[in-house]
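Down below are the structures I want you to see.
Every read-out reported here was derived from the displayed coordinates using simple, explicitly stated rules and does not represent laboratory data. Every value quoted in this text rests on a predicted model; they were computed, and no experiment measured them. Cβ atoms are built from the backbone, for glycine too; each structure is taken alone.
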Structure 1
Amino acid sequence: MSQVLLKIRGVPPWLLREYLLELGATAGAREDEMIGDGYKATWSDERVPLPGGTLSLTQLNIMLEGDEAVLAALDPELMRKLQRGGG
C-alpha cells in the first residue's frame, strides 16, 4: 500500500468531495473520507497565513492511500480538477 500527501490551498472540503465523487469515489464512514476503487482519501483543513500575516487561506492536507498503480493514475486526474485560477 502506498501513500501520497497533497497540500492544496484555496479549495474548500466540500469541493474536494465533489471532485472525488466525479472521479468515482463514494462517501466513507467519516465526513473527511472518500473511498474509491483501490484507494482511500482522507483530509484535514487548516488556515495558513499568507506572507504579511493579515490574510490566510484554507489548506487541505489530503492523504491518498492505496495501490501504487491506482494512485499513480488518480493523481493527475485529481490535480487537474484541483487547479483553480484566481478570480
Structure 2
Amino acid sequence: MAGAQEEYLEKMTKYLPVLRAALKISQRELAEKVGVTRQSMMNIETKRSPLQWPTYLALVFLFQQNEDTKKLLYSLELFDDKMVDMNYE
C-alpha cells in the first residue's frame, strides 16, 4: 500500500497549483481550509517540503466539494473510489 500512497502524494504535489487555480483561491486560503500554514502550503507546492498523508486527505475532501476540481481529481488520477476501502497506516 505504501507504494500507492507515495504515488498519490507525488501526483497531488505535482497538480496542486492547478487544482488551487481551478478553485480560484490563494495559497493562504487553501492552507487555512486544510489546516496548515501558508508557508507550509508554499513549501509543498514548490516541493521544498513533502506533502503528508493527512494533508492529502484534507485536500481531496476539499477538492471533492467543487464540481470542477472533483472532475480534475479523477481525470488526473489523484483519487479513486477504491481508496475508500484501502487501509493506510
Structure 3
Amino acid sequence: MTICTLELTATWQPSRGYPSQPSRYGEYLRKGRLDLNLTQKGLALILEVYTSTIDKWERQGMMPQEHNQIKIKEFLGYDPLEEKVTI
C-alpha cells in the first residue's frame, strides 16, 4: 500500500567546459563523453587509446586517425564531421 508519492525535480547544470554547441570534432567527443558521465580515462578504455590521446582530441583540436574516427562514430552514434551548423 502506498501512503504518499514524492516527485523530485532538478535542473541540469552542465559542467565547466561542457560544449553546449560543439563546432569542432573534439568538442563533439567531449560532449558525448560528458553526457554519459565518463572520464577521459573511461573513454580511453572504451576507444582503446591513451588518456592523453583523448585530451589531445578534446582540448588541442587534433584530428583522430581514420581507424579511431570509426570507433568514435560507433561511440557517439553519429559522425561529428557530418554535423554541420547552419546559420
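Odds and ends about this structure:
- Winner on relative contact order in percent (Cα under 8 Å, 6 or more apart) once structures 1, 2, 3 are ranked, highest first: 1
- Origin of the value 17, 51, 24, 8, 0, where P(r) over Cα pairs in 10 Å bins from 0, in percent was derived from one of 1, 2, 3: 1
- Structures 1, 2, 3, by distance in nm of label points 7 Å out along Cα→Cβ at positions 3 and 35: label with the highest value: 3
- For -9000 (helix-only ellipticity at 222 nm (-39500 (n - 2.57) for each DSSP H run of 4 or more, over all residues; to 500), calculated) the corresponding structure among 1, 2, 3: 1
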